[in-house]
Structure P
Amino acid sequence: MKRINELSNNSLVLVDGTTINFECTDADCCASADGTWESATADGLITDVQLVDVKEDEEAWGGTQMIAKLVVMHDQNPIAQARLRADNGNGDYYFSVLSVFVNGEEVGKILESYYD
């Protein structure tokens, strides 16, 4: 189990130096994906990580996007949270993929949005 050391908009850094961030790893045309860390406390060991509130959201200009939160937990208490987003571009014709990276290496896709 590890503890959180510091947080920036782009990265969550654990006390052992492990860095966790998000990048858009695939997209077409004007579609995009991103993830930002919004809050963290250094109290408590990390006991769980949950992807929550995954839903499709209609954007004002006619596109759709997938949004979610990644919550890092200590027991039943959230100690860090990231907001994730992947859209399918102007007019819903494209796609994007958001992946999570640990120490600069891609460990997997976390959120995707594709055209209908």
Structure Q
Amino acid sequence: MASVVRQKMPASVKDREAWAQAIATAFDSQKLAPTEENVCSVLAVAQQESNYQSDPVVPGLNKIAWQEIDRRAEKMHIPPFLVHTALKITSPNGKSYSDRLDNVKTEKAVERHF
């Protein structure tokens, strides 16, 4: 399966083997048929969404993260000002959690900081 994915992948992709293995694993775990149409569709989306970068920059990610924090706080009936105030606490790197969140650019950065 990974060899089929690798054959269809653009030659310019860095770390082709890792991408091929990850996509093959996804097909297996989802029990998807590795048809040419399915493989090409997945590769097209991967190229469009990430340009085959494992940790691409996500425009507006900080706003998305704040909206999700506010949504979860509201769901638990926690006032937004309380959450925002708590996130102004200084983190171990000397910046507030709020400042760190304001500057995230990738999903891995969100996971790493929070």
Seminar exercise, completed: Working back from 22 (relative contact order in percent (Cα under 8 Å, 6 or more apart), computed), options P, Q, answer is structure Q
Problem set entry | Value 0.6, calculated as distance in nm of label points 7 Å out along Cα→Cβ at positions 21 and 101, assigned to which of P, Q | P
Seminar exercise, completed: Candidates P, Q; FRET efficiency 1/(1 + (r/R0)^6) of positions 53 and 85 (r between Cβ atoms, R0 = 35 Å, to 0.05) computed = 1.00; producing structure is P
For this session: Give the label, chosen from P, Q, of the structure having the highest value of distance in nm of label points 7 Å out along Cα→Cβ at positions 5 and 77.
Result: Q
Seminar exercise, completed: Comparing P, Q on volume of the Cα convex hull per residue in Å³, the highest sits with Q
Exercise. When volume of the Cα convex hull per residue in Å³, for residues 45-92 alone is calculated, the result is 115; to which of the structures P, Q does this value belong?
Worked result: Q
Problem set entry | Identity of the structure behind -18500 (criterion: helix-only ellipticity at 222 nm (-39500 (n - 2.57) for each DSSP H run of 4 or more, over all residues; to 500), calculated), options P, Q | Q
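Taken together, the values in this text are just the output of simple stated rules run on the coordinates, not laboratory data. Predicted model only: the values in this text are computed from it and were never measured. Cβ atoms are built from the backbone, for glycine too; each structure is taken alone.
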